[in-house]
Structures are given as C-alpha cells and as structure tokens.
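Just so it is clear, none of the values below were taken in a lab; they were calculated from the coordinates. These figures come from a predicted structure and were not determined experimentally.
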Structure 1
C-alpha cells in the first residue's frame with residue numbers, strides 16, 4: 001500500500017496534526033471498521049452504497065479492498081473494469097464541548113476517517129465465491145455453530161451468485177484522518193478524555209481510549 005498524492009486533485013482535507021500515515025494502523029482500522037461507503041459515478045452523478053468491504057491481497061500480493069453489490073443496484077449495473085472509486089471508512093466519533101477547555105473556544109467533533117482511492121476490477125464467479133467464503137469465515141468466528149458457504153445447497157448458492165456483482169478495488173491512494181484533539185494543550189487534552197469517560201456513551205468512551213494513544 002502506498003500513499004500516492006499526485007493522482008487526485010481533490011483529497012480529503014487533513015490538517016497536518018490530524019494526518020495519519022501509519023499504514024499498519026490504517027490497515028488495522030479498516031479491518032475493525034469494515035462497513036464502508038462505496039462512491040462512484042452513475043450517469044455523471046455521485047452514487048453511494050453502504051456495504052461491508054474487506055481488506056485482502058490479490059495474486060500479485062498487493063493490498064486490495066473487496067466487496068459486492070446487489071445486481072439490481074444502479075451502482076452495480078454501471079460498474080466497469082477500470083472505473084475509479086472512493087471507499088470511505090469511519091470509526092468512533094463524538095461531540096467535544098468547548099466547556100471542557102481552559103479557554104473560550106468553539107465546540108467541535110472528534111472522529112476517525114480513512115479514504116481509499118483506486119480502480120475497480122469486476123470479479124469472476126469463482127473469485128466472488130472465494131471472497132464470500134473469506135468474509136463469512138471472518139465474521140462467523142463469534143457464532144456457536146459457525147455457518148459456512150458450503151452449507152448452502154448448490155442451487156441456492158448458484159442463484160445467489162448470479163444476483164450480486166463482486167469487485168476488487170486497488171489501493172492507489174490512502175488517506176487517514178485521526179481528529180483526536182491533537183491540537184489541544186496537555187491540560188485540555190487530559191480534561192477532554194476525563195469528560196468523555198464520564199459519559200454514558202460507547203462512542204465517547206472509544207474516542208477517549210483512542211485519544212490516549214493518538215499521536
């Protein structure tokens with residue numbers, strides 16, 4: 001995976017103190033927050049679908065993102081080999097009250113976002129089946145009786161495969177934004193964490209945990 005900055009004229013806005021270029025951390029984030037937004041153009045208009053997207057490698061051992069869409073989805077109907085796509089991953093986020101600062105300022109929002117830009121490759125049916133098997137195996141580990149694709153009757157699986165379009169997307173450019181109050185002084189930073197930990201809100205507590213290690 002490389003951080004190419006020359007191919008796209010409209011990158012995500014990331015002030016220097018929020019930019020994350022640690023690819024191992026970004027990869028881990030994508031794996032943990034894999035429900036993403038796929039953006040492509042359909043009839044010259046932006047079109048988005050919300051789908052699980054998995055990080056993996058192709059035959060050349062290059063990092064790729066894989067997913068699938070219903071064949072009835074207009075985005076799938078217009079998806080072609082070589083199309084450019086943007087995939088957006090988002091993680092924990094929460095409101096930050098300016099009452100937690102040691103000075104007068106405006107409220108803000110803390111969050112993590114990763115943008116991946118790349119080219120589409122439409123999968124063959126065997127490739128799609130392989131990707132589905134990998135995805136199901138990943139998420140079935142929490143089940144008491146893990147389901148496997150091979151558990152489905154062959155006729156049902158064949159019909160299902162014909163109803164979806166699978167794709168890989170190359171990872172030509174990756175952008176990571178960890179907006180975790182890195183621009184605040186030590187006193188404000190510690191106070192924000194303390195206030196978030198006191199809230200009865202999972203996102204707030206997750207952001208507090210991330211703030212403790214965010215650089």
Structure 2
C-alpha cells in the first residue's frame with residue numbers, strides 16, 4: 001500500500017503541474033485538491049513523525065527561522081537575476097495565476113492545506129521510506145530532493161522549478177536533521193505565506209475594463 005501511495009502521489013503532482021503549466025488549468029483548483037489529497041493518503045498509509053531526532057521546542061523555531069531566511073534568500077536571488085527576462089516573466093505569470101482569492105484565504109489555502117499535504121507526503125512518507133530502501137538518511141534526503149524537483153518540472157515555470165530546487169533542498173535537510181516533518185512543515189508554510197503576502201516581483205495592476 002505504501003509503495004502504491006508513493007508512486008501515485010508522485011504521478012499525481014506531476015500531472016497536476018502539467019495541467020497547470022501546459023494546459024492552463026487553475027492552480028488554486030488543481031493544486032488545492034491534489035496536494036491535500038496526497039497528504040491524507042500519506043497519513044493513512046504511514047502516519048509521519050513530527051521530530052523524533054530533535055526536541056520539538058528546538059525544531060519548531062528553527063523551522064520558522066529557516067522559512068524567513070529562505071524568503072530573504074529568495075528576494076535576494078530575484079534581485080540578482082532581475083535581468084533574466086524569462087524568469088521574471090514566469091514569476092509574474094505565476095503570481096497573476098494566483099489572483100482571484102482574498103489574501104487571507106490564499107495564505108490559508110496555500111501555506112496551510114497545500115503545504116501541509118505536500119510536506120506530509122514528501123518529507124513525511126517519501127523521504128523516510130526512501131531512506132530505508134537506500135539504507136541511509138543522507139541518501140534518502142538527496143534522492144527525495146531529486147524526485148521533488150522532478151515532480152515540479154512539468155510546471156514549465158522557472159520560478160516554480162527554482163523554488164523546488166532551493167526549497168526542496170532546505171526541506172529535505174530539515175527532515176534529515178529532525179527525522180520528522182515539524183520543522184520542514186513550519187519552514188515551508190512560513191516561506192509560502194511570506195511569498196504570497198510580500199511578492200518578490202512587482203505585479204502589474206489589472207487594467208480597468
């Protein structure tokens with residue numbers, strides 16, 4: 001059952017991003033359904049641990065701080081590559097696709113439900129199971145990072161892929177350190193909430209109709 005959940009979950013995220021990137025599907029609808037469903041399936045298949053290797057009272061603030069640091073690093077990176085037109089254009093496009101919801105609702109949906117589902121699946125189920133299969137936590141974390149990036153490639157969006165490369169490495173490392181999902185979930189949630197609340201690129205105002 002666990003193997004089936006893992007295979008289907010990876011395939012589901014790839015198909016979901018493909019439908020958004022290649023078919024123009026609504027990101028809130030597609031990812032808002034797919035990622036939470038992956039999380040529920042992961043919990044049913046094998047409930048994840050929160051932080052078995054590190055005390056939760058340490059893992060939690062480190063996760064929050066890592067989320068803030070990741071956001072600052074993202075802003076710095078975007079500023080450095082501001083002349084990369086394709087990256088800037090696709091970043092703006094993704095933010096524009098996320099329009100249509102009040103900010104508070106968008107943060108709850110993305111930083112709450114979607115992030116939780118993604119972390120429960122990738123760092124709560126996929127990474128520990130891969131670590132067991134590869135007989136090593138480090139190998140499991142590295143392989144999870146590669147698989148996570150691959151699952152985001154069908155988005156065909158440089159900003160999403162860059163987030164998966166850098167963010168995926170941070171989240172895999174936190175899961176490696178703590179042995180659970182508490183720190184990585186908080187890091188991912190804080191980063192996502194900040195990315196939505198304080199966009200890293202300037203979003204053009206909509207023209208009046």
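Computing Cα Rg over 2.2 N^0.38 Å, for residues 74-185 alone for each of 1, 2, which one ends up highest? The maximum falls on structure 1.
Of the structures labelled 1, 2, which one yields 26 when relative contact order in percent (Cα under 8 Å, 6 or more apart) is computed from its coordinates? Write out the running numbers ahead of the final one.
Details: 1: 26; 2: 37.
The read-out comes from structure 1.
For helix-only ellipticity at 222 nm (-39500 (n - 2.57) for each DSSP H run of 4 or more, over all residues; to 500), the calculated result is -23500, so let me know which of 1, 2 that is. Checking each candidate, the match is 2.
Determine which structure produced the value 28, 19, 16 for semi-axes √(5λ) of the Cα gyration tensor in Å, calculated from the coordinates; the candidates are 1, 2. The correct label is 2.
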